[in-house]
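Structures given as structure tokens follow.
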Structure 1
Amino acid sequence: MSTPVSTPATPDAVLANAIRALSMDAVEAAKSGHPGMPMGMAEIGVALWTRHLKHDPADPG
């Protein structure tokens, strides 16, 4: 028998899993909807929010 090896989670993976958990909670609380898209697109959302969407509220222009 082999011992399972766990790999350390990257910060992006932790964020993606948080998005998944929050999406499941939101669908459950609403008693409506389907969590498939947010579950599958969580990594893309993390990449967009952390690497491409830059916004400074103090300087919106």
Structure 2
Amino acid sequence: MLSAARNYRLVALSEKLYNRMRLLFPDENFHLISASILLSNIYSSLGYNQEVKEIRIERIKQF
């Protein structure tokens, strides 16, 4: 579903899906890496560089 939101460049839906995944699986940080990378790529493709930076910093802090 997150990939479909990326294909249609639906940033708000992508954020909502990612945040919902984080709420549903709070202890599964390792498995959320792919979702965070996908969201980061969505932001990057639309030029949202600050958001990309924030997600990358968040990923680094998790490990």
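Computed from the coordinates by the stated procedures, all read-outs in this text should not be read as laboratory data. In this text, all values refer to a predicted model and were calculated from it rather than measured experimentally.
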For relative contact order in percent (Cα under 8 Å, 6 or more apart), which of the structures 1, 2 scores highest? 1
Going by Cα Rg over 2.2 N^0.38 Å, which of structures 1, 2 comes out largest? 1
Assign the value -17500, calculated as helix-only ellipticity at 222 nm (-39500 (n - 2.57) for each DSSP H run of 4 or more, over all residues; to 500), to the correct structure from 1, 2. 1
